[in-house]
1. A value of 18.0, 52 was derived for Rg and Dmax of the Cα atoms in Å, for residues 97-344 alone; which structure in 1, 2, 3 was it taken from?
2. P(r) over Cα pairs in 5 Å bins from 0, in percent, for residues 241-304 alone computed as 4, 17, 22, 24, 18, 10, 4, 0: which structure among 1, 2, 3?
3. When you work out mean count of other Cβ atoms within 10 Å over residues 321-328 for each of the structures 1, 2, 3, which one comes out largest?
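Derivation of every value follows stated rules applied to the coordinates shown; laboratory data play no part. Small disclaimer: the values here were computed from a predicted structure and weren't measured. Cβ atoms are built from the backbone, for glycine too; each structure is taken alone.
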Structure 1
């Protein structure tokens, strides 16, 4: 196995086992063997061949065709043994619940997971507290406490705490929540998102007011103009990148297990809606590995190999649920009850480059739908096969699958598109479904400074004879190919970077993948520094109109004291 220099740096910094003196005592191959052996052991529970599947899983990972989320690579085969990346914990309107959840979150964060919370059940600031005769401090004050606690927790010694904080748009404290990150010192360990209802969007469309609801009493606590609230969201997002939007009613319409509860929050990067106490294990296929040249020299996709690997990866993730050592019994019950897995992709931009398809083109959007449908269908076929041998997920009755004509599946969900910041560095491919951020750049991953230049650009430049030190100097200076006349126009078009792509095309790519994704899609809508607030507003409205489940907009150069696009939130 050949690993890129940056991959080795990241693995040595955070993933490979160390001895008591802190010296690395594991090779990357041994890490993958440790993970494959640990996860493959689940096969014995069903009288299947554990050694056979260990080898299959090892081959998937060591070839870098598939990698599971970071906690699995870090913790499999260790005493900690916590393999899931995504969690949501409930926060109810009592001191006992607030601080019990904080304690539980600490255990999750320490184990390498990311945690989402909805603070929408907490009574608003200055509301009555009958037990003490005092007044409530409101949800924002408790989010600050959670943030401070996260600051001192290192996730398994490997990852800083990552959280999602959400508040419904009809909560009386919504304006305070929207504005909080305008102070760059606030909530550095939180992404925040507003839970947007269909009722709010309808009021916005009509230019009307909408009701604020006191969660303690359920009564109307006031009214606000939807447009004024939306303008404040846009102002904050333009300035800081937060809040994002989660379209909560749309997410709940896609809830596969409505009898088990309603979605109120997502994981830190927004791609995994989860019920209270739910978890999810994620993994991503490296799409760049499935492009080969046919006999005529044309680049083609190896669909049969991709199907086989998608099905093996789905089995890997299902096995992970059984060998996982859960931080809380409530989480174990929920995860084993619904058996949610999230198989996604990375290397999407690389695949398009190898196929010669520009990222923001009709061909790319069509390919996105075709690719994600193929992966979803392949993963679901594996889930049906597993259900035939091992049984459907325990909470199957009352689920959307408990109906005539629906497949009997092992997993309530099978697909998620995650950001893959760190595992894509290990796999030496582009992250998630994002375009290239730059052709050459320096970035910080897990406190390690990495220098990168796109290997496909170098290869094309050499093959087509325009590679030179002078050209590379220009590329390193600007990070993109814009205006570099030595680079042919078709190559400049093929290597367009995130800030060169209109926000409408970013959103089109997100919704193309969302169409065939069970859970949700992590995608940053990048805007140039010169973008206006109207551009942010247009992006938010377009995302809702197009059917996205949520949206994160980030204007380059906006002030940021937050972790959006945290590199290791896989």
Structure 2
């Protein structure tokens, strides 16, 4: 396979601005002539910012990413380092990679100038805005993995049983089919059966129709609702979100027996900006968390000014109804182990605090932004948590991540909206970055079991975003994810995006897929999850044999 490296011509600050366009993009070709973009025609290698002594960041971009072969099956990518708008800084940097997904800086090598004439014979018509830099032939294994990681996934088939032996409808309902995907992964799917022709009291063979169950949620499921979260508590599902419709002054809860019921469920007011003077306006990013058998809502609030927004925790009374306002205790502002506040109100804000249990310890991660004496942007912090009083930290905060990649400091320097997703022996933290406009994207941090999460170097940060405005057609500025397991065992991603570039932030639900490396995929739409041609099938049910 042939691999093309390129940057893109910036479109504008809404659709594809310089900090995104000036990054290393990749396209593939099987014949070396016609090329197709990978990763939704989005970058995979982005410049990191230069960090100053005071912790502030100077954003950087990349141009002219030239790929050359190295030793031991590795490749060099040498780029020109530029300013945030693509200004030439007369600097070069070289990265080394074995898979074109993860890159490490290495000693800069010398490469020749990019010759535009060398690309005249290539068909780049499928790549909007392409500014080519180099073409190289890569190993088949590298090529295959790149396609499986960076091309849209889709359902390629369903294993249909020739016959199923069952003695009752319950046994039939427990039968699941295997769905296969273009990235060589497979997922078990529940089936809805039409068994009207089956006499469960009589031995015999019967033809039945099966309908592969897929999760379909129209986007948006709720307009003017951002930072959505679903919690599962005592047999029911609960939905909560930031209310953009009234300027973030109220929090409402919906209740349902299933996640599907939440779409049209009645809303119940549980907190507003007049309930408590010190926890008033700008009620942001509520999340459900169950800690030692108690239900809490982590959220941010302020007595009034934006610059006094701080993380809080609200507890449900014992035996309380989550939909009843009076059953929620007064929120408590999060404090350090010594009882002092996380930061000084008016100089720094904290928000988007999330909680999780990992390796028998409790942790929180949140976003914190210093404004005085200098705006440093929003950084992610981590600390241990006291589970008996979850508004109290059990350790001093540590900086976990900064918006150092150009996709994280696009329009503004922000990393926020962290949420934990634990799968097998890995802890994933998805987070949102850039501004809450069309530049909003979703990044990924992960750590393996056995490593200490309080050591930032133990975490791996993916160099490109998982979800952008180019991932799903018609969804702009996606982000602020949270996860819940539905009754079929699927992990459901709740997120917000805009149904138009100027549309309000609105909530959506989608199944989380996991790729060949076990990493989350957030852009598998329901029509690609189960293809229409495989959704319905017939088989034989054998009763009493």
Structure 3
């Protein structure tokens, strides 16, 4: 009976996850920084993974290379795909098995390929009726995309080509946006109907921030910097659904999403990306303004800038929930982020250590981004711990970080500010010092690749454990702080005059670790 009950719970959880996959996609935000636009010359693709309303613990794992084993099939649910005899090693950030497993939202493989997916967008009902999404779990979906590509593709272009092939043969079940990057190229891909898609090479001197809406407007069909499905133009033209720009080219956004089909839910996040990275040209927000996907930033963009974009809550605007009480606003830095990541691709490092995934295993506002080289061979126990049942389990790193976030976000001034400041200081130190770690790693790799792997794995595991220990310390201290300060009277009281003064007696929480670090 106990086993039967457990199976019922797992089945129910899987059903919730299947339904919530829509919500997951509803919420994600993507960020791109070209190598000429970044502060250190790396390409960055980044994304938040938001899973409202389900708390979705994610793992951080390494999947080993498989050498010369023919006849293998990649399978997740009803989806299957024949694999090559040899598949690549890669780092991954999947959901826990009790949430259905799979959905390795960010992957970096041994060939130096980085991929993040997906940000979901929407198509019109008319275009969907012409080429409906392929249901039943047999078609391409966000739950298989990153891992399927990481296992067998060496370049971003190969990744786009593979996904196009899968769509042609298996069909497409969702409307998704995917980003891929290697040392030479970065690609942005949109999947629309059951069989139609489009991808563009991203410009190296630009950035992008986008919410849940398709962004491609028009392409040059003959350009080597675009790829697309065979019926991208002909299908809507034959159905009489094609929309055109003044120059006569097809307006892909209006054709597939619907003319003027923009919403504050997503479009405001896209606009706020302009505010953060190119404020002089952002202008006033307009609900039905179609903002450019790619644009030049006002200054070179750092990793810290990217982290802060993924934490952004419309600060300085009339839509910031904390300043205005507008709790109906969908911000970028939502409390329901399952994890966030920024994949950094170097052009001058060996391919086995070319990608660094800065991974945050909870909502990033009150958690920390930690570097994970694609050269590592293992991760800390708590980060790969995969319990059988869904629920509160502090053995998982994701749960420990998430519970600290949950407390911090009950009161951002008194509870959260000290936590956020501590993590921010750690991130600044890591971003400043990690290039030295990579330099040492490169030296070791040239002499002995296996020694280099051991070195960076030990570094990563120790760092993960240190951050987890810090999170647990702050959780305990913040809990005690809350116990001591749970009182509606936050102002001093005079027993002599029996009056309240205007002097606040409560001081914001400051972690003891902050003093230690100083």
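1. 3
2. 2
3. Working: 1: 19.8; 2: 16.0; 3: 11.4.
Sorting by mean count of other Cβ atoms within 10 Å over residues 321-328 in descending order puts 1 first.
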